[in-house]
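Novice: Scrolling down, you'll hit the structures one after another.
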Structure 1
Amino acid sequence: MSDKILLRKRSIIETVNDELKNICQVEHSRHRSFGNFISNLLAGIAAYSFFPKKPTIKYETEQTNQIACFY
């Protein structure tokens, strides 16, 4: 089950990256300064935040009384 969720997460991340590159015009170009890179990136993320429909992962959690051991 966790592998399926991780695979969905990867798909969502790649979809968001594709939308940022193609629609919001965040490109990997040669910026002359770090400030220009950050301003281009923040402008793309701000534009993405106004999109009406964003991809999500739907999942349900179960509450159990089991003790989980992590090492």
Structure 2
Amino acid sequence: MSHARSERPHERVFYECYQSDDAFKFHEAQVHTIRFLQERGQHLAEPPDVWPLATLSGVINGELRAK
């Protein structure tokens, strides 16, 4: 998912959610993801600011998850 901030029209907030650490690792190991991560810098004005987040609570596949 991607969002823009009205006060910073060229900035984007992009986030992905995974069911587990294993699902994230699987995604990161895919050829297309590796290529994207290697090549994204040429399309950016500055290096991305990456924030790993932890789920505090929510619903995943209809199941309530809370930490």
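Novice: Which of 1, 2 yields 37 for relative contact order in percent (Cα under 8 Å, 6 or more apart), as computed? Can you show the working numbers first?
Specialist: Details: 1: 37; 2: 15.
Derived from the structure labelled 1.
Novice: If you don't mind, there's one more thing I want to ask. Among the shown structures 1, 2, from which was the value -17500 of helix-only ellipticity at 222 nm (-39500 (n - 2.57) for each DSSP H run of 4 or more, over all residues; to 500) calculated? Please report the intermediate quantities before stating the final value.
Specialist: On the way: 1: -17500; 2: -7000.
Attributed to the structure labelled 1.
Novice: So if we calculate Rg/Rh (Cα atoms, Kirkwood Rh) for every structure here (1, 2), which label has the highest result?
Specialist: Working: 1: 1.18; 2: 1.02.
Structure 1 gives the largest value of Rg/Rh (Cα atoms, Kirkwood Rh) among 1, 2.
Laboratory data are not the source of any read-out in this text; all were calculated from the coordinates shown. All figures in this text were calculated on a predicted structure; none of them were measured in a lab.
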